[in-house]
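Next up, some structures in structure tokens.
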Structure P
Amino acid sequence: MTDSLPSRADFSTLLAIPTRWMDQDPYGHVNNVEYYSYFDTVVNDHLIRKAGLDVVNTPVIGLVVESKCQFMKEISFPQTVHAGMRVVKLGNSSVTYQIALFRDDEDSPAAIGHFVHVYVDRKTRATVRVPDQVRDALVDFIA
């Protein structure tokens, strides 16, 4: 990740994710664990829609080996989260994503983080090369 915070304009596409009443904790804001769910949702939505990922049958899967979130602003119900995703590193067997979460129409992020997938054989869990269809779906998202 860079030292400066990304803005909404730094992401070519955003996924709208409505908050739910149950996402809030007793303090009146979305609980921190939900932010990681938003990260997972934006990455996997992209892989399913653009790379044709079949999560049930694919012989190669991406395992999350690292994630991090930096919180800047509270998100609350009934706000809509707009999750932006870009690739900051596309390696031989791994992908590092930067994700920013924006509240409603705001330009500055409520949270930023990263999410690392390492690709492995589903059965043996041996590390493998990032599949070509995944690479093809990510190339336009490299920061």
Structure Q
Amino acid sequence: MKFFFDTNVLVYLFDVDSPEKRKKARALFQKHAEAGDILLSTQVLQEFYVAVTRKLARPLDAAVAAEAVSSFAELPLVLIDSALILAAIHRSRNSQLSFWDALIVQAAIEGHASTLYSEDMQHGQTLDSLRVVNPFS
């Protein structure tokens, strides 16, 4: 089984202003890193860099953020290509998901993840064979 981490969960690994979520995110990430079953996408890497350098109340230094992205890039990644974008557009048009959330879902499904950890989507929702879990609820 593979577990796809949405951007927001990775951001909490570094968010010192959300200590409870940071603790939960770190424990979850460590558990799955030890098991070797984490899955990310190139979209998540891009969003992560922008979020931690521009959207946190106390942003990360660009060099620290780049180092984190470099480490995440060593994990299994789903590459966002034109076929995946088109599938996400279709999913977005036929569901209540934004395009960006649909792209996360499609990447997780293409990567054969069983679970998507995300704070942004409905906890317990099932999309095809993918189950959405909010690790902070």
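Given that Cα extents along the principal axes in Å, derived from a single structure, equals 38, 27, 26, which label among P, Q identifies that structure? Source structure for this number: Q.
When mean count of other Cβ atoms within 10 Å over residues 28-35 is calculated for each of P, Q, the greatest value falls to P. When distance in nm of label points 7 Å out along Cα→Cβ at positions 4 and 124 is computed for each of P, Q, the one that comes out at 2.2 is Q.
Out of P, Q, which structure matches -1.29 when log10 I(q)/I(0) by the Debye sum over Cα atoms at q = 0.28 Å⁻¹, for residues 44-115 alone is calculated? Value -1.29 for log10 I(q)/I(0) by the Debye sum over Cα atoms at q = 0.28 Å⁻¹, for residues 44-115 alone corresponds to P out of P, Q.
As an exercise: helix-only ellipticity at 222 nm (-39500 (n - 2.57) for each DSSP H run of 4 or more, over all residues; to 500), calculated from one structure in P, Q, equals -6000. Which structure is it? Clearly, the read-out refers to P. Out of P, Q, choose the structure whose coordinates give distance in nm of label points 7 Å out along Cα→Cβ at positions 60 and 92 equal to 2.5 when calculated. For distance in nm of label points 7 Å out along Cα→Cβ at positions 60 and 92, the value 2.5 is produced by structure Q.
The numbers here are math on the coordinates, done by the rules we state, and not lab data. Remember, predicted model here, so these are calculated numbers, not experimental data. Cβ atoms are built from the backbone, for glycine too; each structure is taken alone.
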